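Novice: Dropping the structures in below, format is structure tokens.
Read the figures in this text as sums done on the coordinates, not as results from a lab. Just so you know, these numbers come straight off a predicted model, no measurement behind them. Cβ atoms are built from the backbone, for glycine too; each structure is taken alone.
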Structure 1
């Protein structure tokens, strides 16, 4: 598998793991709410149930964000090679590896740190559409696009 393919696979796993965690948390809260409803009554019960519903709404919102990230990753063809920076490009700039996809945490693949960034981020916006050899400036810092895959 290519380096880019490995990066893509690792980010797919990371996002799927996050989805699984949030789905488990939501299921746990739902189960707790159902169990609590069976044996409680009164204001204390209503407050606890309200708090559980608020927490469940927060988790559902975060789950939706992660599902949106997965949808962006699913649009990427990890075998595609790019001449100019585009969604799905693995870019080497200033010695850093940047995966243009969606904002996700840094990962290490084959001993190399990779940062996933959104095309809407300040750096992502400047990178988009540029070929290797281009120098861009973001927040007063110059970045040389060394290579694009």
Structure 2
């Protein structure tokens, strides 16, 4: 049912690419993509690579991630996917306002985490300490493991 999954955060350089790579590894038969609400492009039109610190923390946790190019969230991407996983309620609200047809298929990546199965937001680690990146990585990894068991 959910064969095409889109993971969304703000810049598409820290949280969503981390979740994308972890979900790809956990669910190899599914198509997993990522995008950002405010993803930035270089002057030549290419998206930014994954944040170096996010890659470093993933590597310290035993994961080597492939190449990544940030992309902007678009209606086309929204329509191409069966499930959209976001990091924060604010991202879900943004999608609901901009793409109301996608609201029913948009959920928190941390949906299956406590408290009381209402879901847990995953904060943005960008330009924060290594400890914050590590904490965010652990939340994303736990969330992806929960989604793997549900999908």
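Novice: If semi-axes √(5λ) of the Cα gyration tensor in Å is calculated from each of 1, 2, which structure is the one that comes out at 42, 16, 11?
Specialist: Label of the source structure: 1.
Novice: Right, here's the next one. Which of the displayed structures (1, 2) returns the greatest value of relative contact order in percent (Cα under 8 Å, 6 or more apart) on calculation? Let's see the in-between values first.
Specialist: Working: 1: 21; 2: 26.
Across 1, 2, relative contact order in percent (Cα under 8 Å, 6 or more apart) peaks for 2.
Novice: Given a value of 2.5 for distance in nm of label points 7 Å out along Cα→Cβ at positions 59 and 107, point me to the structure among 1, 2 it was derived from.
Specialist: It was calculated from structure 1.
Novice: For mean count of other Cβ atoms within 10 Å over residues 19-26, which of 1, 2 scores largest?
Specialist: Working: 1: 14.6; 2: 21.4.
Comparing 1, 2, the top value of mean count of other Cβ atoms within 10 Å over residues 19-26 belongs to 2.
Novice: So, one more: Which structure, out of 1, 2, was helix-only ellipticity at 222 nm (-39500 (n - 2.57) for each DSSP H run of 4 or more, over all residues; to 500) calculated from, if the result is -18000?
Specialist: Details: 1: -18000; 2: -12000.
Computed on structure 1.
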